[in-house]
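Following are the structures in question.
None of the figures in this text is laboratory data; all of them are computed from the coordinates on show. A quick note: this is a predicted structure, and the numbers were derived from the prediction, not measured. Cβ atoms are built from the backbone, for glycine too; each structure is taken alone.
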Structure P
């Protein structure tokens, strides 16, 4: 018998009711799942790490991540559409940074979670 399931079927209606009140609406759940899907690509995670402390232009990010500017630009479009990064144009240069502290916190919490014993 599996250790992953109860050996006795019993539903605690009060716990279920409390858990249901904490559930987010379907749209929020889907958007969160989409955000995690975006973060499932290692190059995007590397980009977020590269710009976590200071903004960088596409050329700088490409050099840090060891990828082409075209590949980085494509990944940045995806990250921007997911509201994980923002851009700032300065003359002919475009600089990218994390969209806000929530993204930084999400990234840092993920790293902390992986490194805990």
Structure Q
């Protein structure tokens, strides 16, 4: 993944992770989610990918689109990776419901603005 991977590819990785999150939880209740350990781990991994990818975006892009909380994405990734026994899965679920749709809209807007749609 290192080397010549640029903002376009990274933004598409974030978009792909969001799409996976959406498809995994489609029709899933909180109760089903909370009882499904593999599902919770898969969703956490996708959040980790989003956070890690966000840290690799260019400073210019992050400055231009400062309405996205890049530091929060990075911070969440760090918590998920380093505090794995203390993950609050209810907070993850709430973030999926509340934050992922808005992030999707913002990432799509960036991709559209720069003609990065794949």
Structure R
């Protein structure tokens, strides 16, 4: 993969990381002890029974979203690490080159399509 394409992918990953972090910060607090770990804030809408039910429902929804976003952040960091190590674009299973088109479409791809299908 050429240097220009690699820089383009890196920039895309960094922008996505920034957006995910911003979204997480809107409803969760960063855990300073563990990288890419957040603690969802429990909303406080008031003391009425209906408000309490809404708090619990929103909290459950936010917890699910938090875990999904944390997983995405982890994949982005792993891809950025592969770029730094010079192993980006190489399948972590078989060692074959991952096509540039796949890397551009899915910058966090760590496996070629053949290995990805095998793992499903």
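Can you tell which of P, Q, R yields 3.2 when distance in nm of label points 7 Å out along Cα→Cβ at positions 8 and 96 is derived from it? Source structure: Q.
Structures P, Q, R were shown, and helix-only ellipticity at 222 nm (-39500 (n - 2.57) for each DSSP H run of 4 or more, over all residues; to 500) at -23500 was computed from Q.
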